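Structures given as structure tokens follow.
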Structure 1
Amino acid sequence: MKALPRAGVELGGTKCVCTLAYGPGEILDQQTVPTTTPDETLPAILAILQQWHSTKGFAALGIASFGPIDLDATSPGFGQVMATTKAAWPGTDVLGILSAPFNVPTAFDTDVNAAALAEIAWGCAQGIDDFAYVTVGTGVGVGLTVHGRPTGGIGHSEWGHIRVPRLAGDDHPSFCSFHSDCVEGLASGSALMLRLGGRTVESLSPEDAVWEPIVHTLAMMCHALVCGAGPRRIAIGGGVFSGQQHLIPRVEAALRASLDGYMRLPEGAYIVSPALGASAGPLGSIALADTALPIEHI
């Protein structure tokens, strides 16, 4: 008898993708729900999960959420959304609401950590336990795995908010309201739009000077990742990198120049594109569900 599929929910800032699958090669169903308010979005997700559970069944549930979220299992707020700028979401018990009706193992983590697990399972990081998945979109998120597991501690990592040395001569205002020199404030899609001052990304050539601080800032973040965690590979994706093939080799070249031979990187390309592309997030929830199951059930 074939094992049951896994159910996954990628809870994003603008939309939620619900997936019922065995893996990337066998997706049984996938449905999208707009991210509005918790009172609208979560019941819509529950309706999809309940329909799957009653008709096909699922062995485990993975919930990959936008952050910040409480991942401390000993905390009274475990499973809740924390101080996000999204109205009505702070304090929402995402884990409790979505898992309560189903007597199945459930895993809960950030969307970027889940995407990193998907790339390890089926994408560009197969065979690699120490890996960093970076998404540069509206914000900057990093899913960092060490010895095959997302890092923990007092909270999930927020590499997008580490403070980095600015490119010499770059005095453009940061987009971040908390930090004048963090990665998200200087190199996210929001920061890029602020730098463009009304110009469009489509109008930019690879030689446009606006890319220089973006490349520099992300290279500084990668420098910190290499020295602090030593991932064997870094994948960078997201909206800013979509259609901009020149960025990844430039960031790697700037990283190598910054390291200046002090840390030895693996041979070949070290910074790569995510192999799963836009599917990394939705499949991340399935990879996350797999972590809740005994290995013989996967």
Structure 2
Amino acid sequence: MSPILTDEIPYGEEWIYQLKWDGFRILAWVQEGKVELYSKKMLLRNKSYPDLVKALSRYPGTFLLDGEAVILDGASGQPSFQLMQQRDKLSDASLIKRAANRQPVQYIMFDLLQLGDLNLRSLAYEERRFQLQKLTEGWESPLYLADEFEDGEALWDWVVHQGWEGMVCKKRQSKYKVGKDHQDWFKRKTILHFDVEIVGVIWKDGRVSSLVMRRDGLYFGRVSSGLNERVKMRLRELPANALQEDYFPDLPKGLRNADVRWLNSPLEARVSGRETTTLGLLRHPRLVDLGGIPL
């Protein structure tokens, strides 16, 4: 079951609210200590997360959990999607073990779909939640029950001020339905805005492909979302005879092997995005305004 993206938070006594954890969705099927972990696309992920397999295997019974696998950033204390991506790409068992010791994965459990022989998906969410609380009472790290909040407006304000990814809203009486064919779960995400300089135009196959962003004198990543053919035509006309050294003492790693034409004068721009990575780059950037050039 997937929450539907919305710009408006539904309010009322029939709703309950949770933090949106920025990680990988994982279904955990446990049968008397035997554990199978499945991705959102139903791919077996036991080899990627042996630490979660070990943790879940400690508990008796048969049950099917739904939750989010996350890695917390040591500096911010927030979930880091970038760290999860790095972990998920590992295939060598020794590297996975080393990564698990260095940056362990946490499993945030928010639903229970089966308990013993009972299929719980037709029950109301609040009843599934009650059964999940009973099942997981006394469970230890790295397994955690997702918190619930009654005040959606207060939670959203906290999410915005703390810079978290977003929040999820669930109807207390909602049944568990595959996909998004429902009006019972919604998610709202935060959007961050930044004022940046566009200092270079990246060309690919003879065409304008994306732009180089700089913020506070540092490389802030590439942006292509928001560009259209009219804007690209205007960008092709701009003088671009500057040197990389005019903007960066060393070529940023993200620009290696790229055909960059450095602008004689930087363009002021405003971009939106999800968050900044640990490397100081903007995730999912999109142009909002570009130096007076209509988008």
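Bear in mind that the values in this text are calculations on the coordinates, not laboratory data. Being a predicted model, the structure only gives us computed values, none of them experimental. Cβ atoms are built from the backbone, for glycine too; each structure is taken alone.
Given a value of 28.5 for mean count of other Cβ atoms within 10 Å over residues 109-116, calculated from one of 1, 2, which structure does it belong to? Each step should come with its number before you reach the end.
Values: 1: 28.5; 2: 18.6.
Answer for the origin of the read-out: 1.
Quick one: relative contact order in percent (Cα under 8 Å, 6 or more apart) came out at 18 when computed from one of 1, 2, so which one is it? All intermediate terms of the calculation are to be shown ahead of the outcome.
On the way: 1: 23; 2: 18.
Label of the source structure: 2.
The value 60 for percent of Cα pairs over 24 Å apart was derived from one model only; which of 1, 2 is it?
Numbers: 1: 52; 2: 60.
That value comes from structure 2.
Upon calculation of distance in nm of label points 7 Å out along Cα→Cβ at positions 5 and 269 from the atomic coordinates, which of the structures 1, 2 produces 2.0?
Answer by label: 2.
Matching task: -9500 is the computed value of helix-only ellipticity at 222 nm (-39500 (n - 2.57) for each DSSP H run of 4 or more, over all residues; to 500). Pick the structure from 1, 2.
Numbers: 1: -9500; 2: -5500.
Considering all the candidates, the number was obtained from 1.
Looking just at FRET efficiency 1/(1 + (r/R0)^6) of positions 141 and 197 (r between Cβ atoms, R0 = 25 Å, to 0.05), which of the labels 1, 2 belongs to the structure with the highest value? Before the final figure, lay out each step's value.
Details: 1: 0.50; 2: 0.05.
Structure 1 comes out on top.
Just checking, which of 1, 2 has the largest value of mean count of other Cβ atoms within 10 Å over residues 37-44? Please report the intermediate quantities before stating the final value.
On the way: 1: 14.6; 2: 12.1.
If we compare mean count of other Cβ atoms within 10 Å over residues 37-44 over 1, 2, the biggest value is for 1.
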